[in-house]
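Chemist: In the part that follows, the structures are each spelled out as C-alpha cells.
Every number in this text was worked out from the coordinates using simple rules, so none of it is lab data. Keep in mind that what you see is a predicted model, and the values were worked out from it rather than measured. Cβ atoms are built from the backbone, for glycine too; each structure is taken alone.
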Structure P
C-alpha cells in the first residue's frame, strides 16, 4: 500500500471529538478493535479511518496500536479538546502540538515519614522510556515537522491559533499554581489526556503523527468552564487539514 492510498488515521477520545468526522465519511465500514470503534471510509475523497479512543493514556495507546496494525495508515492525527494553561488562551483557540510532554511523570525528593508533600519540589516531566531498539530515554516527543507545516498553513477562523507544547496525563488540573508552573517551566500551552501516549506509540511504530487541540475550558477565566461542543471546531479544522495532507504528504515526505 502506497502512502497516497493508505488512509489517514484520525483519533478522538469522546463522541463529541470524533463523531462529526465519522458521520462525514462516505461508504463507511465500521469495525471494533479491542473495544475501540474504528470507521473506514472516504472523507471528501480521501481515505480516512476515524477511531474513538475513549479517554485516557492507556486507551489512547491501545487504540492507536490496534488501529495502526489493522489499517497501516500513512500518518496519524490525534485531535480533540483541551484545558488551557496559557492565560492568554480562550475557549475556541486552536493549538498545534509541536511538542508533547507527560505531566503525570515526575520525580519526588526524599521526605521522612510525616514530613508532608509539596508539589513545588517535584521535578517534572520525568524521563520517559520511548521503547525502541536504541532504548532512547526522552522527556519530550514531537509532531512530524512536515505535518506541522501543513497544519500551520490551514486557516482557522474561530479564534487564535498557536503552536507549542501540549501536556498529557490522566490528570484534570484545576490548581492555578500547578497550571502556572507547567506553563512557566515547561512552556505548556494546554493539557489533555491522550497526546503523549499516541506520540509514543507512533514513535515506536515509525508513524508520522500530529497533535491538534481546541481549548474547551480555562481555569484562568471564570466564564470558560468545560464546553465539549467546541470539539466540532477542531473536527471542522481537521477536515480541511486532511485535504491538504492528502495533497502534500505522500512519498518523499516521510519524517
Structure Q
C-alpha cells in the first residue's frame, strides 16, 4: 500500500451516472488487476474505495458511478485538481489460473476491473471472452473498449434494448471456457455462482472503513473462517465462498 498525490488529467461522463477519471501519479504499488484505490475527499471522514480500471507507469484510470455525495463531488472535479489516494489495495485476480480460454463476467460498475484483466490475459495469448451485463442500453459502457483490446464481447440487457435479453447468465452457454472471473452486485454474483460448475474468481463490492484491513469492518465468512474484503479480498475463489443466509 502506498499513499500518493495524483493529478486529474480527465474526468468525463460515459453514461448519465458513470464517469471515467484519468489520474497521473505514482502507480508502482498497483501490481494486479482487480485491486482498488481509496480516494480521500475533502470534508468526508471515510475514503471512497474505487476499483482500478487500467494502469500503467504514471497513469491510472478509474470508472466510477455517482451513487452518493462523495462520488457526486468527484464528478464535479476538473483537470488539474489533486487527489490523495491509497493505492495497491486488495489482492486482485490470479491470471495464472486462466487456462487458454478465460471468461470475464461483469455487471454494471463491476465491469471496470475486468478491463485491465482482459488486457493482461490477451497479452499472455489467451482467447478472452467477455460478458457485460446492464439493465438497459443507456447504461452500457466500455463495450467497444473491450472489443478494441481483441476480446470477444457479449452484452446483455435486462430489458433487451441492446444485445442479448436477460441477465449475464443468459449468455453463459455461448462458448466453453477454462476459468472465469467475475465482478458485480451480489445478486449477480450469486446467480453466476449457481450457474457455473468450473472454478472461478469472484470480486466483491463491500462498504469499507479503513480499506487496508485494520478495522475489520468488511469481513465476511468463508469456508476457512472470516476474511476481510479489503485485505484478503476483494477477490475470492469460488470454492471458499459462503453466502449469507
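Chemist: If FRET efficiency 1/(1 + (r/R0)^6) of positions 26 and 58 (r between Cβ atoms, R0 = 25 Å, to 0.05) is calculated from each of P, Q, which structure is the one that comes out at 1.00? Could the numbers behind the result be given before it?
Modeler: Values: P: 0.20; Q: 1.00.
Answer for the origin of the read-out: Q.
Chemist: Check the numbers for distance in nm of label points 7 Å out along Cα→Cβ at positions 50 and 74 across P, Q and tell me which is largest. List each step's numbers first, then the result.
Modeler: Numbers: P: 2.0; Q: 0.4.
Evaluating distance in nm of label points 7 Å out along Cα→Cβ at positions 50 and 74 on every structure, the highest lands on P.
Chemist: For mean count of other Cβ atoms within 10 Å over residues 34-41, find whichever of P, Q sits highest and give me its label. Mind showing how you got there, number by number?
Modeler: Numbers: P: 17.8; Q: 22.4.
If we compare mean count of other Cβ atoms within 10 Å over residues 34-41 over P, Q, the biggest value is for Q.
Chemist: Can you tell which of P, Q yields -4000 when helix-only ellipticity at 222 nm (-39500 (n - 2.57) for each DSSP H run of 4 or more, over all residues; to 500) is derived from it? Numbers along the way, then the final one.
Modeler: Values: P: -9000; Q: -4000.
Checking each candidate, the match is Q.
Chemist: Now a separate question. Can you tell which of P, Q yields 29 when relative contact order in percent (Cα under 8 Å, 6 or more apart) is derived from it? Let's see the in-between values first.
Modeler: Working: P: 29; Q: 17.
Going through each structure in turn, the value belongs to P.
Chemist: Compute distance in nm of label points 7 Å out along Cα→Cβ at positions 90 and 170 for each of P, Q and report the one that scores greatest. Present the calculation step by step, with values, prior to reporting the outcome.
Modeler: Working: P: 3.6; Q: 2.7.
Largest one: structure P.
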